[in-house]
Structure 1
Amino acid sequence: MSESLLLWWRARSGREQRLLTIMAVLAGLVLGWLLVVQPLSDALDAAKARHGAAAVALAEARVRVEAGRGTAGAAPALPVDSLLGQAAGEAGFAGARVASQGPARATIAIDAARPQALFAWLALLERRGLVVERLRAQANSDRTLSAEAALRASSDPRTR
């Protein structure tokens, strides 16, 4: 078989051999793309989607757990800035920057958070006795949000 293939190849002119070589390389590239690169890309997209769904499910589960504890409307036991820092760490917002504005007020800045997880976390904070006074969220290029929020304790007599 290989001898007949070699005879066939030698019967081709130099130009035909170059064209057949180019055709074989291009066919190999197309097959490599279809059989290797495209399935890997699809698998990566599916993994990102599963990760997003898991993050949302985790945030929703944390909200359900907090709602079950009956802490809605209770005054926070810690100063607001300490409570925000602790809650941000628990929710996975490790790069959150918290600034105190007195014992009953604080601001927080988060550079990147999934929208579902961020808003579920803010709802959890409201159940813990904090009120969101101001929220500014901007979309990032990677389908996350950067957010800045000002929160206060709901038991603050100056804001009732």
Structure 2
Amino acid sequence: MHVRPSREEDRHPLAELYAAVAEERLWIGGEPPVDVEARAASWSLDGDFVAEVDGEIVGGLHVHASRHGFGEIGMMVARAWRGRGVGSALMEAAIAWAREQGLHKLSLDVFPHNEAAIALYEKFGFLEEGRRVKQYRRADGELWDGVEMGLLL
């Protein structure tokens, strides 16, 4: 597995990965249907990383750097590659990049049932900073909490 900054030609594979993870309706905010073409066209490559195996993108992580000196993380990993070090490799790249950019903190929001992701973030030193109760309305009408986590760099 190789982690690298995203390139222009990664837009469509990243959008397809996003659509596949959204289809699971458990791990990310997005849900189907996902307009893959529109998503690919709007994908921001600045602060974006991919995990690649034999030319296939198996994970992606985006750091949105705010003008206030912190970065907000979003990550996704293909189902077949979860628990195999992809998330850790992406987090290492994101933290290194954030430090190079002079950011003082990384933040993220995770669903409380995503215990594997929470354990990954805690492994890298992220701490729970709060919970947004019934923050996310899902397509089926359910309201899900969001756990806010942060890492001071």
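Of the structures labelled 1, 2, which one yields -9000 when helix-only ellipticity at 222 nm (-39500 (n - 2.57) for each DSSP H run of 4 or more, over all residues; to 500) is computed from its coordinates?
Details: 1: -17500; 2: -9000.
For helix-only ellipticity at 222 nm (-39500 (n - 2.57) for each DSSP H run of 4 or more, over all residues; to 500), the value -9000 is produced by structure 2.
Matching task: 21, 21, 15 is the computed value of semi-axes √(5λ) of the Cα gyration tensor in Å. Pick the structure from 1, 2.
Values: 1: 62, 16, 10; 2: 21, 21, 15.
This value belongs to structure 2.
Here the criterion is distance in nm of label points 7 Å out along Cα→Cβ at positions 28 and 52, and among 1, 2 the highest value is seen for 1.
Please state which of the structures 1, 2 yields 10.2 when mean count of other Cβ atoms within 10 Å over residues 20-27 is computed from it. It traces back to 1. Looking at mean count of other Cβ atoms within 10 Å over residues 4-11 over structures 1, 2, structure 2 comes out largest.
Any read-out appearing in this document is the output of simple, stated calculations on the displayed coordinates, not a laboratory observation. Model, not experiment: these values are computed from the prediction. Cβ atoms are built from the backbone, for glycine too; each structure is taken alone.
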